[in-house]
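Enquirer: So, here come the structures, one by one.
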Structure 1
Amino acid sequence: MTIATGPVKFGGLGLAHMYENQMIDHIHVMMQHGHLQTVTGKLLRISLENLALESGMKGDLVSIDIRKMRWITQRTWIGISLQAMQEHRISMQSTIQGLQSWVTNDDMIMEGIEEFCQGTDLNTFNKVRMNLQVNTLSDLLTADLMKVDTTLLQGERSRDLPHPSAQYKWAHVPQPTRTE
């Protein structure tokens, strides 16, 4: 590969490095369309919002190190682009608000989860979290915030008033199997 991408004056073929060109093109598309109401702009924002829901992390994903989120299962265009930007220390501002906590002293479920889960258990935990459509610790509680919603412990979405994270437009996540 070094000969192919090396400068002609040093005996290389002078071909462009495909990975770098692809990354530049991705960034160009994000900058050109990300803020517009075009089909491409809407698809970019939807992809970023879905990635935010899968990550379960608070804030704007453009500023969060996606490489540390080992539970992200989908290798998407937007995720790969963000990872490449972070590897090359390229930053971008986003207007996407990201996930929020709903009550004082609330935390995101996925923050610090790696202390308790690793490997495939971490992926399974995240799949169940997405199926239940919960992001924060308060999403796991009853409306009075006094006890854990037992419906969620049984692997079913809450029958009580919907918790705040239910307002997001979640992608369909299949019901986990009993072994998960």
Structure 2
Amino acid sequence: MAQHVALSGRSGSGKTEVASYLERGHGYVRVSTGHLCRRLCRDLFTSESKTVMNAVTDAMRAIQPDVWLAAALRHAPAGQPLVVDSMRFHEDHQLVRDGGYELWRVEAPQELRWERLRRRGQEFNAARDDNAVAEVELDGATHDRLIINAGCLPDLWKQVEAALQSMHTALEARAGTAR
């Protein structure tokens, strides 16, 4: 049985790449919190800029702190391994931890992250947006695995495979002690 995985990391770190790899290569179903936020921002403000998305996120979280993740999980299929492609806040972290998810942190060098955001056409003001709560709140949080994405996809895939192997070994060990 595969364990659910939740990814955290700053914008442009490679969370979507890791989620896509798990989806394509290992049968995970992606749960996208960012998709909901981007769609709402496009519909209401015709913009996906990080500034607009951060402002909308702050307003929505004032109503319900885990709004994006709770909404995304409501549409997740039961009985299949899930990968949450972006947890950003302590409430998200706690929700998935309590749900038995494996928590993975994806990190990349700052300049590489910013270049990825520019390439995908995302308006991003580094001075303002890179220090937004949605970017930094989980920087010091505890994670089960750390993946460093320095820009080489074969190296990234090797790290993902190693994380999966380690996760499965831990699951088997827990199952063995439970018998």
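Quick note: the coordinates plus some simple rules give every number you see, no bench work behind them. Computed from a prediction, not measured in an experiment: that's the story for all the values here. Cβ atoms are built from the backbone, for glycine too; each structure is taken alone.
Enquirer: If relative contact order in percent (Cα under 8 Å, 6 or more apart) comes out at 34 when worked out from the coordinates, which of 1, 2 was used?
Expert: 2
Enquirer: To test your reading of the models, identify which of 1, 2 gives 0.40 for FRET efficiency 1/(1 + (r/R0)^6) of positions 20 and 44 (r between Cβ atoms, R0 = 25 Å, to 0.05) when calculated.
Expert: Computed on structure 2.
Enquirer: 16.0 is what came out when mean count of other Cβ atoms within 10 Å over residues 36-43 was calculated for one structure; which of 1, 2 is it?
Expert: Corresponding structure: 2.
Enquirer: For the read-out distance in nm of label points 7 Å out along Cα→Cβ at positions 12 and 140, a value of 5.1 was computed from one structure; give its label from 1, 2.
Expert: It must be structure 1, since only it matches.
Enquirer: Where does the value -11000 come from, among 1, 2, when helix-only ellipticity at 222 nm (-39500 (n - 2.57) for each DSSP H run of 4 or more, over all residues; to 500) is the thing being computed?
Expert: 1
Enquirer: Kirkwood radius over Cα pairs in Å computed as 16.8: which structure among 1, 2?
Expert: 2
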